[in-house]
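What follows are several structures.
Bear in mind that the values in this text are calculations on the coordinates, not laboratory data. In this text the structure is predicted, and so the values were computed from the model without any measurement. Cβ atoms are built from the backbone, for glycine too; each structure is taken alone.
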Structure 1
């Protein structure tokens, strides 16, 4: 293709993308039913979209007209540092004012509301890092919830700082031209992942930082192959996998680069390409094999046929295809421009090792996005997904750098940079403000009411943290109206309390079939089956609950209740003590430990535990019951009477109260006969 023709294609496609992006936000809400990516401007002032377009045009004019002057301004290291610091401060000033997105409330609970944090194998490194930050912050604040939120935010902003530095270093490796460095930095940093620089609560900001630093090492390795650089590349890759399983998406690119860079320039490393493809297919096989073996892990992946309750939402279902299109439309529309440039300058594609590495990163990242399940709904998980589009921002820069000699002008590069900056600004205000986010997501929930429960609880927790208690209460009370699942669960609890356990179990089993990853119906079924003397039926539900949510105390209580119902008291006691390792100081579990110790015949130990509980909380009734039994065995009848009476005073409605009353009468009779 001629140089003059290729020069025209890039700008033409760029203009088309901007027009489509603007028109989509204006007319998309009325044209499509599945339209969540087009609706942001409905929740902003009417003038916002037009102001955005005018500001984009003015910024593009200024950048293209004064490109060289802008580049010279940032040719000095001091100005670069000031610019990076300014961007970092702005990311803090315009951060998310909630943690509703991506299950952020559950992330906070995982750290702050479990006395012992449970680390799941597929996200061990990232959660461990946040847990360390949480422990340090806990030294300075007594509020665990505050420390939990801050721990995730510290990790997020540290990742932002790393991304800033990594992006600056990467473009400096690619060119000495200060102007191109500036524009390439904007393209790289303000890529599809820009939303995640706002203190997002989750592992995704770490994914972005690791991806950018992987790309930096890839650039250095492609310039000069050394064993040290290769080792660093693999340390980053494997370290990323240890942080979170999704970082395995960098493996095919690492394989390709490791085998292609030793070749002389101009040679086409077909073996490297083939092995990268093999690793790509092997990773998909491994991931889905693990998903088949682990219910907990499978929760985060999509399958061809969908999963309950979304059996119509599989990998290739129409709504899923529409969602993927909208994610790309909203976060990465510039991919079309870059593909146009790449195909008009195809000569370098197969023998440019760095460009092919970028393509492998982009392909694997997009695949990761496609197979991930929007557990909390696609509108709530959108920030999670865009982390895996970060390779596109690297690919944009690599393609522009490689195509520079084919005639693409500095002005066109400036236009791409300005567009990269402004695209996230089209939807950013809706995402970072909790009230706008609530209006925006409610429209989607009303179409897919199964998500009202997770969304409502997320907003409730976020409003509570922001001390907006009326809004938090409204969100929780509104669940009875908006979420049929929540209403049904509440109704089953009422049935159980009214003694209609069998009817409740029938309804709960239907809920479990519909929502297999929701543990609360399973836990209630298990508790009811134990109450009805059917422990063997309860055990599968208990085990599944512990797989899906190992940090929920109710599941551990159900497990040792199961062994207690079977009369296997030593095993029940063993489970109680494991539970106390996770929930030290939990009064209910401590009381159950005391009761089990007593029933296994360890009277002296039970007596000591009862004394400890009474000294800690004199309002607990069951330690007095145990003390009464022990004193009765010792023939200290008056002391036994005193303890029994204290128990009846504190718990007159307890199920054990009639039995204790009977024992009290017997002891009094024995005392009179003395």
Structure 2
């Protein structure tokens, strides 16, 4: 294992060719250790098991990390050819656990494991070609090709950890111990924990754009906040400490839990942490690939809801107020204990980066200052829901890494675990999960006289998304394009109450809400989760908020309340999902009406879409296309334009080209017509278009 241990890379110093070799080595070690993780599966059949019913089968993650590289390199036009479009669709998008009781499983036609391994080999070869031949210059900035390579590497290292949690949830007879490093052998009784004072300070969170280490978008920006004096537990809460909560029936006392926590607890019928097992009076702990007698001096591993219930139990028991630390308090603790950042280590100052064990270890083994396990062993839950710092910007090649979690429902974990490597092991790492989510995560407790203030930025600040909200929801006049288009669709569809509709390029969902009362079912897709999380919030909460530019540095704060829009009827019939319309999953088929509003001009290859969209429609189904035919806006290659050029000296309009492609499977239903569309840039700046509407009926 130790020959695979490595650290994330300094992207600003050295010579270009030295850095190329360093990145190549980092990539190869990452690839190798990821594949070594799956060697713990007893047979290839286990790849088709689900570690968690709310997640994909294990095979998905074997393919996903390779597909991520290829999709990002293709999106950035660093490569111009896909390896396997089918794989690059089905393995593209993972699953965020939206709710513990959402057991809606999708049907996927999963390929043989051997084919996925072959795909990985081809992907590796192509990625190495990019590493060996792409132009490299220092410093490596986030618009450079090599930033995407590091992005793929760090993404794979995230899944090294998250996949290990899924393997940990498989039946023991489906895994093999001893193939992924040595677990800690030091087990003992519960050590005595105690509270120790941490002096407060003004904290400056966030890292600058010239930081030498790779960062995810949510790490950048700045936040200045005052941390008051607080006390923190010297050690992480151990299994032995948590046992008392279990023995006193903490899982059965509603008053100890938040409303969300109690709903989860009763649904799961939980009586102890997920990885515990009790047999008679003996307890056992499940590790990734084996089970051992309970090490009472190891950190307990729980979700946020359980950690919070423990704090409330301890508060009720002692009369003192206990809670989890905030992000800023954890950062202050790291400062007080002089925790070095990753590149400053000679040896990891905690059970982290796979440098010590392939499991947790005693909570009193790794000391920094007056505290233990400030980093490493297991992640530490915080009270802080993740948001972007001031100045937050999404990376254009991974625009939905962070923003889907800015919903107040994803709490941050800090400090890393024994298997946290690369970016996860850095000081500025910011990862967040749903509060019922299981990771290799535990907690320490704090006491403070200062009231806990939780701030969640529920205003959408992404300029593109906010302007889409304003175009669709802020403009309620007769020129609202979504309203105009909905009127035309209803006239064309006639009596659609028994029809299913596929809305491609839904953006922030106005068209789907306009049509929901009239259709049997609506599936609304968009390429990025940045957009669809807003209409999902409208469905779930009944409102959404966003900020748009007014003039100069001034902004406008907007709120849309669904009940005040006259919409909302039938909203439960809409399913918002993320997918690539140029490479749709097979499950999106069998529709009576497909609407493609301003989609063609956003696709890499409009021709491919037009050639295959009939496969998604029922016989006699309708296809409505709305387009400005602005093929140059998104730099679509001319060979992928359906029209808008001369052929043999004669003009070929976009409509002519579309008709030539579609008439094999469609008849033109009515004469094309135009609808006006206004695209907002700011209060005093907008662009005006006419979209041509064409309607086609499948033969």
Structure 3
């Protein structure tokens, strides 16, 4: 989840800041960090991060857009404002098969688009199919690959039809057949989608030819066969009736319900998309189904959304509107907040130089555990990072404790998943780590350094890879290393540059290698990273999409993934599939931990930090919590005018009861049924 700089500061914010500075008599400079007066209107003013790439929830993968989508679009489920666990939204209830591979949702009959058009199960069928269509160019489609045949459709694969029937995967590959047990209403589509998995092959003839060269048995099995493209109608999404939606997965996925709150699974209005094409998201055209709708959008200035009167739960939406400001210059954000021009802002935005000062404001500063990590992807498809020894050298020459001390609000990251967020998984990972130590015949002292901070071993590995390090402590050099073809690319942001410069100094000090820094505007950076159009290393900031370790392990899963390194490994995929097929909670964690150990041995990334929330909100902003993803269901947020009811000591905010949201949450949770 990356952020960029809002290069044009909102004129309305400048005016508000000047006004607040001139109105010093209204500033409470003792108890609060700057001017603390609720706005006269009922509109929240929030800095969301980068200028949004798109208002189409199928397109963007960034966290700034995710926050906006949560205002504009409702999905089957929504995130609980404190825990991020799934709560009912357009789906009022659901049932899940015993194997956790079929989900049947009952939809609300009063859900509508903002233009008054009713929402039905067919809207979700259309939207899911559109999201998986390669022409949509969704960067988050891989999140839904657990839906049966969705990955095959997205990749343009084909079924194989021979002698009048479709060949099955287990017949050709000798694998165990996977058949979905019937769950829910009987339909013709269910007969097809529940059957044994069909064999699929690449749709591109040249790619198939390469497979056949490597696998004579496969070539013979499909000789003379007809290749039938996997279509949108083949994926496991079905409108059983107008108010019943069924999703059929390719295997068990215990995390899947929580994943459905992600923007990719939020529906788009077919009647508007088909009418306006790519222009459907323009402010004059866009139709939404969330608690808010677009009033106006001035790029790099302001997005103003107002309450959607056709929202199914409109009577419980407290705000009249939200003004989202696209700014990512941290000092500017802090000054605007201090001046009272904004009410709250995005996470990771308090600069290290400000932290000691803002920490004293216990009613405003939110420093809580976060389901988020920072790492650098290494482009393993190009030299020199196609050599695991080079990758390990760069990993082991970084002092992460020093990095966290420098950042003040982060903790060292040594694995793909952050420690401290999933305590039971941490226990499983510790057990697996000890098993690996014994297997690799390492002493506890040696194992403590493996893939961690060991500059001497890092230099040895570089030499073994053909890049000997010369000199002594404080004066190392690595003359054969191709510094002209290696750079560290990141998107423009003060914090990102600080970390990049720290890392540059670490590699210079410990390896004698000067890595050049390359800053890019967010949109350009994200495309280059995802398309592997960078040399060397690229920044990766990831905020978990749901509360399960797989949200991090899945970054490197499958042929197309969000890992940003070019890593794709069938054995890793198999290990994760096996783990997610395990329905015993603890055994699943142990299998996930073994998969994590496997990928960390391949090491496609340089791990950096575990993030903390690190943001501020005015004490009169209620219903807005430092949840593990800093994602806010805006319908629960409100502005409290009475100072006696303002937040006090936000260190305890996650444990406190909020009467204006608790009743709604409990009512929603009571509607949930689960088998």
Worksheet item: Computing mean count of other Cβ atoms within 10 Å over residues 417-424 gives 28.0 for which of 1, 2, 3?
Response: 2
Discussion item. Once mean count of other Cβ atoms within 10 Å over residues 73-80 is calculated for all of 1, 2, 3, which comes out largest?
Written reply: 3
Item to complete: Check the numbers for distance in nm of label points 7 Å out along Cα→Cβ at positions 217 and 249 across 1, 2, 3 and tell me which is largest.
Response: 2
Worksheet entry | Structure (1, 2, 3) behind the derived value 22 of relative contact order in percent (Cα under 8 Å, 6 or more apart) | 3
